[in-house]
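Listed after this line are the structures, all set down as structure tokens.
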Structure I
Amino acid sequence: MHKEGIRKYVLENRKMMKTSDVSNLSNTICKRLLREKIILDSNTVMVYFSVNNEVSLEKFNKKMFSLGKTIVAPKIEDEKINPYKISDLNHLKRGYAKILEPSFSDKPMKIENIDLVLVPGIAFDQYGNRIGYGKGFYDKFLKNSKAIKIAPCFENQIVENVRPDIYDVKMNKLITEKRVISFDNWVSLN
């Protein structure tokens with residue numbers, strides 16, 4: 001199946017998920033994220049705010065603040081992601097595609113200062129490849145980044161093979177409600 005077919009199939013399945021299932025599975029995934037040493041050792045973490053039955057990071061984001069981590073969130077500006085530090089989850093507004101994003105316009109954080117990026121997506125395969133919404137925002141943002149790339153996702157988002165294009169950026173880990181899949185295309189922060 002080609003990317004557009006996979007995208008449509010997985011989005012339809014995700015759309016049919018019950019709100020309670022999305023919430024419960026997201027909580028399980030957040031607990032798994034919080035057990036990852038690489039995350040706990042990171043100083044600056046880029047998070048995302050979920051839409052369309054994506055894995056919700058609400059509990060994870062709150063815990064990162066309580067641990068004193070520097071939290072960064074994406075804001076789409078001029079057809080690209082700019083990362084902004086957020087100091088309060090109440091200072092967000094709906095932006096591109098109705099996704100919550102930082103509501104202020106301070107200077108964006110330099111990508112080299114971000115240790116770890118949690119990456120949303122529609123589908124992933126067991127090789128670390130990802131299919132997003134098709135605009136290439138994350139691939140363009142991450143192509144020159146040395147940050148660890150972790151994709152929180154539901155098991156029903158993992159497909160056999162997404163047949164990546166040359167510009168697609170691989171994930172270092174996938175974390176689902178059932179397992180953690182690690183790939184060897186990264187190095188530790190230590």
Structure II
Amino acid sequence: MENNNAEHLLETEGIHKRGDVHPWTRYFARCTDLTIAAIVLTPILLIAMPGIFTGPNSEASFGLAVPFIWIFVEAILLSTIGTTFGKWVLKTTVVMMDGGKLSFGIALRRSFAVWFKGIGIGFPMFALFTMSYGYSNLSKKGTATWDRKLGCVVSHKKVGVLGIVIVVLVFLAAIVSIIIAQTADK
């Protein structure tokens with residue numbers, strides 16, 4: 001049964017209907033968030049755990065740690081301000097069927113589900129399968145499995161040029177940060 005409040009929200013806000021899915025927008029919103037999280041977490045982890053970036057598997061450990069830490073950050077953001085930077089820039093919203101913000105518990109469950117079923121815990125070989133399945137499922141059914149299960153509605157407004165430019169700048173900042181870090185190590 002469709003909830004009239006959620007449908008009204010979708011229509012009055014000029015937001016695309018649920019059938020009009022945008023898997024790539026969702027993907028780039030998440031990548032933007034994870035990139036910013038990595039940039040912010042790097043100095044914090046260097047201070048808290050000085051040896052984290054030394055050793056044979058340090059980059060892999062960091063690559064797995066960032067998405068895991070992001071679960072909790074995303075849940076806090078979705079349940080308090082109702083969005084993340086990547087979602088905001090790419091005009092993607094996640095609300096409950098009644099149009100309200102996600103509670104912390106629902107946001108946490110959603111973030112864990114995305115981490116495990118969506119991005120494959122950040123492990124590249126696992127992520128190939130989870131992302132392929134998620135893309136196919138989202139494209140065919142119009143909603144992700146975790147959103148259906150939790151009663152969340154993901155919607156999109158048209159992304160403007162400014163949003164795309166901001167996302168590109170975030171990725172360029174990450175690339176520059178990596179280059180600087182690698183040059184500093186030599």
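Here, each number is a calculation from the coordinates, and none is a lab measurement. Note that the structure is predicted; figures quoted are calculated from it, not measured. Cβ atoms are built from the backbone, for glycine too; each structure is taken alone.
Structure notes:
- Given 2.3 for distance in nm of label points 7 Å out along Cα→Cβ at positions 104 and 120, calculated: source structure among I, II: I
- Structure responsible for 2.4, with distance in nm of label points 7 Å out along Cα→Cβ at positions 96 and 128 calculated and labels I, II on offer: I
- Structure with the greatest value (metric mean count of other Cβ atoms within 10 Å over residues 144-151, set I, II): I
- Of the structures I, II, the one that 59, 32, 30 was derived from, the read-out being Cα extents along the principal axes in Å: II
- Sorting I, II by distance in nm of label points 7 Å out along Cα→Cβ at positions 32 and 160 from high to low puts I first, with the largest value.
- Label whose coordinates, when helix-only ellipticity at 222 nm (-39500 (n - 2.57) for each DSSP H run of 4 or more, over all residues; to 500) is calculated, return -7000 (choices I, II): I
- Among I, II, structure where relative contact order in percent (Cα under 8 Å, 6 or more apart) as derived comes to 22: I
- Structures I, II, by mean count of other Cβ atoms within 10 Å over residues 40-47: label with the highest value: I
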